[in-house]
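Take a look at the structures listed below.
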Structure I
Amino acid sequence: MKMSAQQFLDWESKRITLLAMSGAGKTTLANKLPKEKWFHYSGDYRIGTKYLEEPILDNIKRQAMDVPFLRELLLSDSIYICNNITVDNLTPVSSFLGKIGSPELGGLALNEFKRRQHLHRHAEIMAMQDVPEFIHKAEDIYGYKHFINDAGGSVCELDDPETLSVLAEHTLIVYLKIPESLEQTIIDRAVTDPKPMYYREAFLDEKLNDYLNLNKLSGTDEIDPDDFVRWVFPELFKSRLPRYQAIAEQYGYTIDAGQAATIQGEQDFLQLIANAIDDQSK
């Protein structure tokens, strides 16, 4: 969706998709908007509660069945298992995605890891294609005037033009670009606390091959899961930046994540976007 700065400011029901690397401040920025006026749609929350709910529960049950005490209770329907996913607690989604590597170190075999990656990709596509429906429901049922889509950090990896077209048709796509001065901070944070990630399959195959050769390993079952995430994250970070930028140039606009972090509220947010539209439309 493209428009002039004035058209954006005059837009009666603003609908925005925030796109950025995890850690760039999307959720923090969205939370600065008045909750009585803005419907906050979390792509990751939708993934976990709708499209990956059953696989997540199946994975938990599979682990529980390895414990004799819990196995007996589950088989006799004496207990049931549910997950407690919230917008602020997406750990079940992350735990399901997992990390590739040695089973003794909590890693997943290559085939199982890729199966979960494929499930996540499909779930993220569906969650983003649900945005138009939720825009309608947010206003029709709940009376929200404005809508913000806090998209997952891996949207740029989906290679699904239809999904981007849906988002661009129904929302203004805004990319929070991390300034170079903060890039190493984001990388260091991820390396210190390695978390499960989604990878494009071609990227994953290439980097796994590089990692195995570099460390003289014969297979993925010899990989230290955390060490691989620490090693690959800077490569993933660098590969995603031009993808985000390309999406912004074709479908939307770019704002500086450093500037976005300083805004105080709704008016600052809207003016920041209007200024970006004006600058990038010249």
Structure II
Amino acid sequence: MATPREIKSRIQSIANTQKITRTMELVSTAKAKKAVDRVHASQGFAKKIRQLVQSLVDIEANFPLLRQVTKPARAAVLVLTANRGLCGGFNANVLRLAISHMQELQQQGVEVEIHLIGKKGVSYFNYRHLPYASKDTSMDDKPTYALASRYADSFMERFSRREIDEVGIIYTHYLSAAHQKPIYLRVLPIMEEVGEKKDTNRIYEPSREKILEELLPKAIRVTFFQAMLESVAGEHIARRIAMKNATDAAQEMIRTMTLAYNRARQAKITQEIAEIVGGAAAIEE
């Protein structure tokens, strides 16, 4: 049985850890608020530009980015993970979906190239000796539009040259502050949304094709940027929850160990009293 001093030392150690997790919880709360604000600020623009593109898209048009592929031979998948851990199942859930989707495509005879953003994804693929085409660990708490454009432009160029037949992103999709989930979002080929109404009587200036030629690449860049923003927001939310759970668990451990400390201390006092009484009785004899 542990001595009162040993239990007290453990309680102090847990209390110190609790201070760290509490601080990390507060920091993650602040970062999550800023990240979510950026997601909300960009959602309106992203939604509107998608609507504009869908109102112009004609999958029968002779335009490289509108190329339709019935049976892709090669797919490029961008996987977004975090650079840091301590965020619950955030990274594990994304990577689990990435492996599952990769295997599903390979079973269909599709050659898959994986592009990784985030140290956790890179570490996972290296540990499992899985091949990947590129890696990037530069995305921090504030992903830039330039980074998103770099990936989007590269994939669009390769898709137009028919080097790849499908482009998708696996990331944590932000639905609300209480609900995020990993998803696979197919970016290319462009899908014409069912039920989208097009005004064929509208006059476009410049031409409809010219507008689409300018607007479509921007919409794809925004899609990549939006995914990065949502991924960062999901990371901070997951870390806040994980640190809150750790803080609560530490508090419960302190409560349990304090009771154990009091019992051990009481037992030690009782033992000392018994020894004193026994000693006094022996002297009297």
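Assign the value 38, 7, 4, calculated as semi-axes √(5λ) of the Cα gyration tensor in Å, for residues 13-52 alone, to the correct structure from I, II. Computed on structure II.
If semi-axes √(5λ) of the Cα gyration tensor in Å is computed to be 59, 20, 13, which of I, II is the source? It was calculated from structure II. A value of -22000 for helix-only ellipticity at 222 nm (-39500 (n - 2.57) for each DSSP H run of 4 or more, over all residues; to 500), calculated from one of I, II, originates in structure II. Using FRET efficiency 1/(1 + (r/R0)^6) of positions 21 and 141 (r between Cβ atoms, R0 = 25 Å, to 0.05) for the comparison, can you identify which of I, II gives the largest number? Biggest value here belongs to II.
Here, each number is a calculation from the coordinates, and none is a lab measurement. Small disclaimer: the values here were computed from a predicted structure and weren't measured. Cβ atoms are built from the backbone, for glycine too; each structure is taken alone.
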